[in-house]
Structure I
Amino acid sequence: MKLIDRYISRTILVATAVVALVVAALVALSVFIGEADNIGDGNFGILQAVIYTLLKMPSDIYLVMPVVALLGALLALGALAAGSELIVVRASGMSMRRLAVSVSIAGIVLALLSLAVGEYGGPAGVRAADALREQARHGRIADSIEDGLWLRQDNIVVRIDGTLPGGGIDGIDVFRMDSEGRLQQALTAPHATLRDGQLVLDTPKFTTINEDSTETGTPKTLAIPIDIDADVLKLAVTEPSELSSPGLWRYIDYLDRNDINAEDYRLALWRNIVNPITVWVLVVFALPFAFGSLRSASAGQRLFVGGLIGLVFFLVNEIVAATGPVYGVPPWLAASLPTALLAIGTFVWMRRLD
């Protein structure tokens, strides 16, 4: 049995690697074309665009890893079925359930690989790619935020245009509120720094609103008693889908402590947790096809069917995740529902074939 396990799992892993290389080439081409307009901007040349593309690749591959795993499993198991190898294995007395265990070995390996890429390779690659592009184009590493980033702590609301290394902030507005939510003071500054649990504004302009008058001023520096960790600030300027699970956990904790809605980040955290399980389920899902209509199909037909199924599952997964918060569906359910339904359907299908 161990020999059969190794043979089947190795066949699936090799086929998946081939599919991953093809998908990676297509994704890299798409990213490179998207960055072509930036070539020549500052020191951002062709070499920088190529390096940027390579650094972004792990994150991009992670997004489609379930579909890649499905295509690889369909190709491998379809080829084994076409050569009557699976039929011989079944004729030797191996049950469908035991055959699923053999397939699951490859699924678990791919799930662990997906977990490693999603938690380490993807986020690290995105950070390095963005830093490279900003340094080449603008001569500094800064994360600009479209429409600004809004943060709140107690009665202070902060709007940030972008972040700089070491806890630096590029462009900031600060609003102090009273206990009833009325504006007491508004401040704006071109730069600020997080230092010793305070937000230090450089050359700020402030307007203080009193009951019968207003007061303005432009001090050299001004410290605001707001404790925002530099790591939290980095997390805040990153898209939820590009954060690792520990990063999402820390930022969710910050949002909860300040009574800020964290549902988008909870959903991203649960999707990170469920993604490796989805990879494993889709690999096992390919097994019943090997004993159905795809047994005598060509590799092109298997790719077409696998791509179609993967696309439908991907769309359903995205739709459920996007609409779940709108209709009050808990994040854990919105992230896991499509995978759970697919797992149940796969189990029932294999029971009928056994």
Structure II
Amino acid sequence: MASTATLRGQTGKDKTGFSDRLLDWYDDNARTLPWRTGPAARRGGQMPDPYRVWLSEVMLQQTTVATVSPRFETFLRRWPTVADLAAAPIDDVLGEWAGLGYYARARNLHACAVAVTERFGGQFPDTEEELLTLPGIGQYTAAAVAAIAFDRPATVVDGNVDRVIVRQFALDRPVREIKPEIYAHAADLTPVARAGDYAQAMMDLGATVCRPKSPQCLLCPVRISCDAHAEGIASDLPMKPAKKARPTRYGHVYAAVNRAGAVVTEKRADKGLFGGMAGLPTSDWSKDGLPDRDDPFPADWVEEGAVEHTLTHFHLVLTVWRAGLSRLPKGYQWTEDMSTLPTVFRKAVEISA
């Protein structure tokens, strides 16, 4: 890190002073975010709360800042400390996670809170090595928490940083093919001082200036050293990989509702999609067209239409069957609060209402 050697890209652009220019820009342009301690506050001696840093980083994985901000505040109101989160029932955490992506992340979130509480007395460790021993924390999250919460000079590389580095060095291959090269360049540019501010400055630069589409090069504090800008190809980078077709899977979903509006649900297996969550009963999901019905229990089922929902790896089409029910079948539960259900099941309830 902070190599004394002069860094140059494909055009011979000198990267010396990159971090200084970026930090000067960040001091004046840092985004105000609910989990962030801004540069002025840090200069005044205020350090971030590691719990808030960690929670925000986990929530932001594959989710936007606009989506996470209000949900982050809700999490903090319910569980203001890592010990509070550790003591919460896992079903409550999974329910609060609805709409934020893979539920495995929520299970790891809870497991990590338990580990921090039991192994570290409720205090997050301050090194990447120790952070990596915690459930659900990988290289990126460990580096982000170490840098942002503790000012450790860690190399933090997320999607925004990928884009900044690719353009700075005019790397003309898809990101997934050159991850080690991107990381090496990022490590060389990372300063020892103000590591937390620098990590957040790189994220802000990518999010607000070095944007995926229509990069604002004239506003960029580091355009003087940017190879892609010099070559006039910033908008063409990063190169996009060839798109893979997203397959479609088909199935049946069953919404049995009582007079009070509660719906019959079951707890899904801990492993797999929506693991550990309450969900409507379904058939198996087939990639070869709609499978035969597999009614979960006897009822006067009526077809109500279909719902569609796109997931990360496939598109899901479910035929919705509705029935009125007064007595709860064995092995199931009534759910009154539909907001606790994954989105695809909420859609099924809505179409059958």
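Odds and ends about this structure:
- At a computed 0.80 (FRET efficiency 1/(1 + (r/R0)^6) of positions 152 and 216 (r between Cβ atoms, R0 = 30 Å, to 0.05)), which of I, II: I
- Structure (I, II) behind the derived value 21.9 of mean projected area of the Cα convex hull in nm²: I
- Comparison of I, II - label where distance in nm of label points 7 Å out along Cα→Cβ at positions 48 and 88 is highest: I
- helix-only ellipticity at 222 nm (-39500 (n - 2.57) for each DSSP H run of 4 or more, over all residues; to 500) from the coordinates reads -20000; which among I, II: I
Just so you know, all these numbers are worked out from the coordinates, no wet-lab data involved. This structure is a prediction, so every number in the text was calculated from the model and none was measured. Cβ atoms are built from the backbone, for glycine too; each structure is taken alone.
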